[in-house]
Structure 1
């Protein structure tokens, strides 16, 4: 693994090293089309919208989720290649 790859994988692992973020990824993965509106996350997570938004931002910045504006709502979808990269890194 190159240094650049190691930096990328460390960033991914840091992003998922939080229970709430792991929950979010699980919820998105089980949602139709593997995408979900941000408005649908506070209730199952038991968190406020600003807190959920913070965690979503971290996951987007790590490249694990994409963000798509649809009117006034933000929709988030998984990025399978990034998840696969994190999975492969753990197989070492």
Structure 2
């Protein structure tokens, strides 16, 4: 996965903020997904059409975390979203 790539959100996924948590509904699979605060921030930035690098930089501005740990966790999360068909990479 290249950090200059943009992510597109699946047309079948609807997001709603509920009690300070983001809830995703994938109409294709009829599955719900709950996102914690960090994952919600990632989803919001991806929704804005930012590249992976821009999202990573945004997270580093918000959270006090080691850059390498953040990158690893962030990319794992993005890969999981892709695996579940919630996003498209490219």
Structure 3
């Protein structure tokens, strides 16, 4: 799947982003960074600018920047799959 996301995928992504706040266990820091990067890529597109702030902000920027070029639909699909996996529904 590439390019713009379908309405079905957008709905699935919206549901997954709500489920992400109700995960049975707290994800690892690496998983949280992956979720953050995929969410930002899906909703805002490629990361722009330079890293700012402290270690946390720089880690988030680095994670997001590392997936620059990923399409909206691919980022949404990967985000949904990751949330499903963390929920134990995969």
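Compute mean count of other Cβ atoms within 10 Å over residues 19-26 for each of 1, 2, 3 and report the one that scores greatest.
With respect to mean count of other Cβ atoms within 10 Å over residues 19-26, the highest-scoring structure among 1, 2, 3 is 1.
Check the numbers for relative contact order in percent (Cα under 8 Å, 6 or more apart) across 1, 2, 3 and tell me which is largest. Each step should come with its number before you reach the end.
Working: 1: 31; 2: 37; 3: 46.
Greatest value across 1, 2, 3: structure 3.
Thinking of 1, 2, 3, which structure, once helix-only ellipticity at 222 nm (-39500 (n - 2.57) for each DSSP H run of 4 or more, over all residues; to 500) is computed, gives back -17500? Before the final figure, lay out the partial values.
Details: 1: -17500; 2: -13500; 3: -20000.
Source structure for this number: 1.
Throughout, read-outs are computed from the coordinates displayed, never taken from laboratory work. Here the structure is a predicted model, which means the values were calculated and not measured. Cβ atoms are built from the backbone, for glycine too; each structure is taken alone.
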